[in-house]
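Right after this note come the structures.
Bear in mind that the values in this text are calculations on the coordinates, not laboratory data. Worth saying up front: this structure is predicted, and the values here are computed from it rather than measured. Cβ atoms are built from the backbone, for glycine too; each structure is taken alone.
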Structure 1
Amino acid sequence: MQPEGSAKRLVIISDAWHPQVNGVVRTLTKLCEQMEARGFEVTIISPADYRSAPCPTYPEIRLALTHPSAIRARIEALQPAFVHIATEGPLGIMARRACLKNNWRFTTSFHTRFPEYLRERLPVPLSWSYGFLRRFHNAAEHCLVPTLSIHDELVGRGFTTLKVWTRGVDRELFRPQTDVDLHLPRPIFLCVGRVAPEKNLEAFLSLDLPGTKLIVGDGPDLEDLRRKYPDAAFAGKKEGENLARFYAGSDVFVFPSRTDTFGLVLLEAIACGLPVAGFPVPGPKDVIGASGAGILSDDLREAALGALAMGRVDPDARLKGFSWEACADIFESVLTTIGRAAASAPRGANSGAVTSTR
């Protein structure tokens, strides 16, 4: 491979891509827009390029069915200057194998707490899952992580070469609006996201709160929760301007998840002027701690009522530092020319400097 012929050609390998709707896909979509605006030629290698099969318990997530040699040949044919492996699924594993086999440098990112998600469904010890992830990411020149809390937790688990990678929000789409009436009893406590076990939605739905508890999103638990909590409102999946109006027409955003690594919905809610209630865990602790736009407590009802008492928040004052431009700045700063990895510093070891952006 001779990457110097395409000095700004970037290949991103991701097992998560459109038509999926989640934080990983939104982050990578916005990143691609930013990098292309900076003159990079970006190619996404995703399950859309191959035959695929539904992921067990997540049928909307497709798992690519191809041979590792096909991924290696695809990367070689693209002649990139940079390779970034965004996920630890089948495509990510095959791309990592190709890079190591050819002694190519690459970067990775940690988006999702798969060990905790897997433990929700199967009796797999966290130490096993994190052991796999540690080996996966420690082979990279840099591993980007979404928050300082996740950075520090992963350092404690033996991860190396970590760097904190912020997120952003579309301030033109997600904005305060005063003319939205959702035709529900006020106050409206809103939760947006996938309706699945790992989102801990029952911690929200079981709360004794005034007004309306509103869930926006789709997922495998939707019908069960509708039957179990008939007094709650379930709007289903919403996108774009329609989603923005649900935020703007609510009074408090409640984030009951204990396993998200960031929570882009937190930024979307704040951008629409909503105070946030959540648990003091990674993700909310970093976003709300940095913005002051809500209340965190181990008593989620206390946090929700405290956020309600705050009233609406000023997005301009609360969202400083959270932008897609800053996200792309950090990403560009860690890109490493594919070149050849230094033989004197074999990747995959647990030694090495740990870096962070604080």
Structure 2
Amino acid sequence: MRILIVTDAWHPQVNGVVRTLERVAEEVRLLGHTVLFLTPDLFRTVPMPTYPEIRLAITRPGKVAEKIEAFGPDHLHISTEGPLGQAARRAAINRGWSFTTSYHTRFPEYLRARLPVPESWSYWWLRRFHNAGRGTLVATKSLAAELKAKGFDKVRPWTRGVDAETYRPRKKRVLDFPKPIFLYVGRVAVEKNIEAFLSLDLPGTKVVVGDGPARKSLQERFPKAKFLGEKTGEDLAKAYSSSDVFVFPSLTDTFGIVILEALASGVPVAAYPVTGPIDVLKGTKAGALDKDLGKAALKALKLKRSDARDLALKHSWAACAKMFLREMERAKAQPAAKKSQPK
């Protein structure tokens, strides 16, 4: 099968969406299928308002349709709801092409954190966007239940994985700070709720790995915390394994691949009992969930690193890719969609 994935999230962005798409594509190709990408780097781009690190593609819808036709996919997957995702959706509806979508980001909550836009308005738009396809792939059961309650009518499962060879326990620690070390990894932005982590009264050192629009203000407000900037590959893996607890303060993520990366590195996780953490950690000995994040962090400090690693090994990118491929084949097998007027 030839699968074309349309995504507004792409390099140089460093986030869970990009990592997921790349790793899944690698695994699907190993299964004998072709995966192609339609990304912003094929078009002229402009910086996203309030988040200039993200570049948005600027193009006419017809050009996106032309590129899709040139790729000649058997199935179209629209991964994001940005300009490229919208143009691809419009083209698919107009031409009767089979397509699926995935729900990676809580844009209503992210937008509300920056502008006075009611979440109900944003969810109405997202529901209309996703329900037009043949399935909306989501990473967790709790998120699926939430979206179904909001009127998303074709929600399908698609979990996440981790590279357990790169992210692994290591004897040598590269972070030479007073212990214990409590680590956060991810975008440094208001929606990540990092302030909740940095405000905690914890022993040792708080470390932030990542970059984003809130970094400067947070560094000024919390001078005792260590901000190490963006890290990837081995450098990131070594930072994980040098930590004692991974703190995940987000209340709005749909999964949190960084949770699996920390666990694979043998680092217990502390988080709020919300979508993502609750799906991965509830009922395990690998992490601590509590409405009081400080209590969760101190509880996690007492957990075994081996239990964290064992839980991570249950999540593979190969299994994630097979789930993705199964949903593509399922959607493709459905009766052909009728051509429609633009929506």
Structure 3
Amino acid sequence: MKKQAVTLVQVAAKAGVAVMTASRAISGDGYVSEETRNKVLAAADALGYAPNALARVMKGGRTNVLGVVVNDLSSVVVNAFVSALTEEVRKYEMDLFIYNSSVQLDEQAQRRHGQLLHGLWDGLIYVLPRMTDEYLAALEASGSPVVLVNFCRRPTTLPVVLGDNFNGARDAVASLVAQGHARIAFIRGSHWTGQSAERERGYRQAMADAGLPVDERWVAQGTFSEKSGLEAGQALFALDPRPTAVFAANDEMALGCMNAARALGLRLPEDVSLVGFDDVPGAVTAQPPLTTLRHPLALMAQATVQELMRRVLHEPGTRQRVEFPAEMVMRGSTAPIATAPAAAKRRTRKA
């Protein structure tokens, strides 16, 4: 036989207080002395009482739950960021509800999951959102507490926390130029969040700063996947003359491009230098270790939760845009272009 749920009335009776007092003690809404609150919470714990969050929302209360919408939980970067979010949310003694949506949401699906989440969260975080302009406009008009993470495809009235993609990319390409590279290729990612476009803009700006032309054949299309990086690398290395360096819009594509170079007998960094973006764990274990850019995910998660909670609690000092710089992480996949002929000469002498 199904066990009946413990009610608030039973909790109040066990604690020896009025039902309204028990409700205030558990919800945190309204004044209750610390001694009474502890007594009620102890009674609730002893009885196994689980408050009905949805009922509380319908009465205008809070759920003490924040929601996070992601599109791909298999992404190393998304997983790392959600883990950091979880730590931050715990500091507010709240829970995090993770909603893994489909890769591409049509209007009906977006509306459906928006309605679903509306009754479950006090505030919502979209990580690398793949949403249409229509859905974004609906979110802007809703007035709900929402924060977007790493979204820069177009201006929005919603608060955004992001890493600096443009300057990070410009620094990466400038480092390759400083090593003597002139034929530098770029592998794009998908367009949804705008990050790839910003990284491409940084690439083109660095080339222009150095007075170097961009051969459009050097700009290959990827999808942020390792497979697309492999395919882009195959196309780039088939060019004559081929690029001496490649900057990929994320590490997964860079690692795919690395595999393409190896399959063609090219050596890294002697024959080609390679730079990624994100500093995923695989970047460190790659052979050679991948030069890349890193965003401070822990600080970004902290800022995301802070901005969302300021809106949930109607506190002053909210910010519309919080941007963090990217850090260049130099590893073994890049080297001055002069090392390639030098290495070739050494091999000739040994022969």
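Assorted remarks:
- Winner on distance in nm of label points 7 Å out along Cα→Cβ at positions 25 and 153 once structures 1, 2, 3 are ranked, highest first: 3
- Structure responsible for 5.2, with distance in nm of label points 7 Å out along Cα→Cβ at positions 81 and 297 calculated and labels 1, 2, 3 on offer: 1
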